[in-house]
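See the structures that follow.
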Structure 1
Amino acid sequence: MAGCGGNVGHRPLLLMLPLAMVVAVAVWQLLRPAWMPGVPDPEGWLDAARHVQSRWQAGDVVRIEPTWLTAGRVYFGDVDGGPRAPLRVLDLHAPIDLPFLYRFQRLWLVTAVESRGRAAELLTEGFVPVEEVELPGLTVSLFEVPQGMSRWEMLEGLSQAVLVQGDSDPCPWRQDRFRCVARSMPEAKVELREVAGGPRRCLLLRPAPAGEDLMVRFPALDREGMLLVRAGNTVEAARSKDGGSVRVTVEVDGAEAGEMVLERRSYRFDAVQQPIADGPHDVVIRLTAEDERKREVCLDGFVLAPDALP
């Protein structure tokens, strides 16, 4: 019995070991950028920001690689003298989002650590290098962004769309959201939400209960190129204990172009691609819920030039 009593005394220490391991990992994640070889110090970030600011032009955007170097963001969020706002002049997407970059004229790529020398591989051949400057701990590269790659953007064309749930009357887009007469219709508008590891501007949709599809319809899309429709769960929906999966189907002129299944714990931003000839085309994005659990889907889309993606 004496031996057993000795073991009982050590149990609190054993129970604390998992907690200690969690704390150690959290501290390592927090401090990793500070001691990892090659990570820039504040003076390095400041030098890079000053260089970018001295050459800044309207239509420029900044991207930092690798994206976990979040300490550098504070130096570039207002590098043009404007207000700090997500995704205004600083690209925060992870991984890189080429359709977003096609909105701009020039790209400042600020790279460090393992990304130095290979971050440009994330770009397509259309990005033309203009200059490259080596600074302590950082490389600042300027590229001209290829123009004409994005021929249509869903978030800018919502005034030409309608929202339909089941047999309800179509809801038109007015001002900043779909306005529905039926009070049971979920609100749908463009929001900035965290999806797939970072912030995104998207059309936020809350799919209807099972048995009533929620549809976004563009009845006369008159662009030619590669139709790209993307969808993902918001972080809140993916983490929700009472969340559920959603099936997203893309139809062009009545024919299915592809589908995505957003599982409850999925943090991906999935995509459907479909070449389309010169329109007009009837494009429908259909969201189908398997049951009545909670969901929030972030949706965007583009028509891109054939060589816009790798």
Structure 2
Amino acid sequence: MRQVILPVKAYEPLKLELERKDMVLQSALAEHLRASLNAFANHLIRIWINDGRDEELIGYLMAHHMQTEESPGTLFRGNTLVTKVMDQYMKFIAIDYLQDTVEHCIVDICDEKRSFEMDDSRGGRPAESARILKTHCQNICNSIFASVDRCPPPLRRVFGVLQQQAKKRFPGDAHVQYTSVSAFLFLRLFCPAIINPKLFNMMSEHPTDTLARNLTLVAKVIQNLANMAEFGQKEAFMQPMNEFIMLNRGKMQTFLNSVSSSTRGEHEVKVASASRDLAAVARMCSQTDKLETVLDSYKVQSPLVSIIRALESKNNA
């Protein structure tokens, strides 16, 4: 099927709806397009970046999502519009920062011929493995802790807004100012890159089974540290790493506060004309009868259905 892309001015009414500050429409669309949530989030953040409103609208999206959260323990842990938008945003804005910060540490782990296995039921030697694992985890942590000034300023400002929103939403939680930020920076950037460096262009091939296990163990420790959590009985074989976690907890808290501090500066993100992304969203919403039902169920007041139908008429003209 021929895909028609109209002049960007034709999509202005659609763009205005996709940049609504209340985020009610965008959230309803996320449910309507759940099977294509990654693609929708990708188009949405590109539209926002193109209009220079990425920081502002991500802040509104986070605030809207925060209202639905009942527990700090599950904050930003699911696959929602806000987590998918942030996934895409960090891929646009933070890949160079990620590679500069951890790639050399991952290369060192790849050069390591020994297993880091901590589980003796899997043939591990806990005492020796703990020593090696601590060394590599410390190397990665040291590099991350020293990376604040290299973190893209727009991302730091987004984290700053996020941190303040989380503290306001859960004022009685001592750790939420840290875990709200680590839910993105570690759970969705650093740790996935450690587990699968090829996906982030830091390895040319997939790791061997032994290396994959080594990387997974490193990521487990780093993620627990970022979560302000020690290993419990569920993974008792990892408990020797709790000493490392306690030793570095204060440094991690300092880092998460620093990387969330307001800072001046820009970071160029190149996104082509928004026409293609707006056209793609219009196509995704082309089943207007279903769309109308979803908007009604969410009690969303929006001219979106009429906008989509008008665009379809122009496409077919």
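Computing semi-axes √(5λ) of the Cα gyration tensor in Å, for residues 135-214 alone across structures 1, 2 gives 36, 16, 10 for structure 1. Match the computed value 23.8, 86 of Rg and Dmax of the Cα atoms in Å to one of the structures 1, 2, and report its label. Considering all the candidates, the number was obtained from 1.
Calculating relative contact order in percent (Cα under 8 Å, 6 or more apart) for structures 1, 2 picks out 2 as the one with the greatest value. Determine which structure produced the value -6000 for helix-only ellipticity at 222 nm (-39500 (n - 2.57) for each DSSP H run of 4 or more, over all residues; to 500), calculated from the coordinates; the candidates are 1, 2. Structure of origin is 1. Computing distance in nm of label points 7 Å out along Cα→Cβ at positions 271 and 287 across structures 1, 2 gives 2.6 for structure 2.
Just so you know, all these numbers are worked out from the coordinates, no wet-lab data involved. All figures in this text were calculated on a predicted structure; none of them were measured in a lab. Cβ atoms are built from the backbone, for glycine too; each structure is taken alone.
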